[in-house]
Structure 1
C-alpha cells in the first residue's frame, strides 16, 4: 500500500495510506478533489487537485467516485432574484401554521 503525504491546515504535513484518501471527479467539468481525515486532529480535509495529482492518486490505488452538477444549474431562470426581505417573509410564513397551511392548500390546488 502506497504512502501519501498531504497537508492538514491545522497539523501540517501528515502521512496517509491509499485507504485513507478519497477522490471525487466531476463528470461535467472534470474538476477533481481529494479528501482525507487527518490522523492527528480527526478533521476532514478536502482539497482541489489538478488532473495530474488525481491521476497519480488513482494510479496509487486510491478509490474514486464521480458526480454530476445538479440539473437545476441548467434550468432557465425567470423573474427577479429573491431578496433578503423575501427570505424574511418566507421565514415568517413558516412560523405561522395557519398561513402555512393556507399557502400549501393554494399551491396544491393550482
Structure 2
C-alpha cells in the first residue's frame, strides 16, 4: 500500500487525527504540545496521533496529502482543519468545539 493510501485510511478511519512531532504524552515541539493541550482542554478522549519523526515517508507524505507544509496537522472526521495557529483560533472562537461535536466532552 502506498503512503498516500495509508494516510487516507488514517484520516478517514479515525475521528480525530494529529500528525505531530512526538506523542501526545511527550510532544517534541511547542506547536504540537499546543494542539494536544487544546484537544485535552475540550475533553477529546480518542486522539489518533502519528509521530512524524518516526517515519520520513509519513513526514513527507502528509505534506503532499494535505498540501500543507507544516506540522502539526489536525484532522477531524476526515476533514483537514489546519495547524497550531488555526486550531488555536478555532478553539478561541468556539468553532473547534462545534466541529468536534460529540467527540468533545
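Every read-out reported here was derived from the displayed coordinates using simple, explicitly stated rules and does not represent laboratory data. In this text the structure is predicted, and so the values were computed from the model without any measurement. Cβ atoms are built from the backbone, for glycine too; each structure is taken alone.
Remarks
- Identity of the structure behind 0.10 (criterion: FRET efficiency 1/(1 + (r/R0)^6) of positions 55 and 95 (r between Cβ atoms, R0 = 35 Å, to 0.05), calculated), options 1, 2: 1
- Calculating mean count of other Cβ atoms within 10 Å over residues 31-38 for structures 1, 2 picks out 2 as the one with the greatest value.
- Each of 1, 2 could give mean count of other Cβ atoms within 10 Å over residues 7-14, but the derived value 12.2 comes from 1.
- When FRET efficiency 1/(1 + (r/R0)^6) of positions 63 and 87 (r between Cβ atoms, R0 = 25 Å, to 0.05) is calculated for each of 1, 2, the greatest value falls to 2.
- Here the criterion is Cα Rg over 2.2 N^0.38 Å, for residues 39-78 alone, and among 1, 2 the highest value is seen for 1.
- Which entry (1, 2) yields the derived value -9500 for helix-only ellipticity at 222 nm (-39500 (n - 2.57) for each DSSP H run of 4 or more, over all residues; to 500): 1
- Origin of the derived value -0.73, -1.24 (log10 I(q)/I(0) by the Debye sum over Cα atoms at q = 0.14, 0.23 Å⁻¹; candidates 1, 2): 1
- Structure responsible for 35, with relative contact order in percent (Cα under 8 Å, 6 or more apart) calculated and labels 1, 2 on offer: 2
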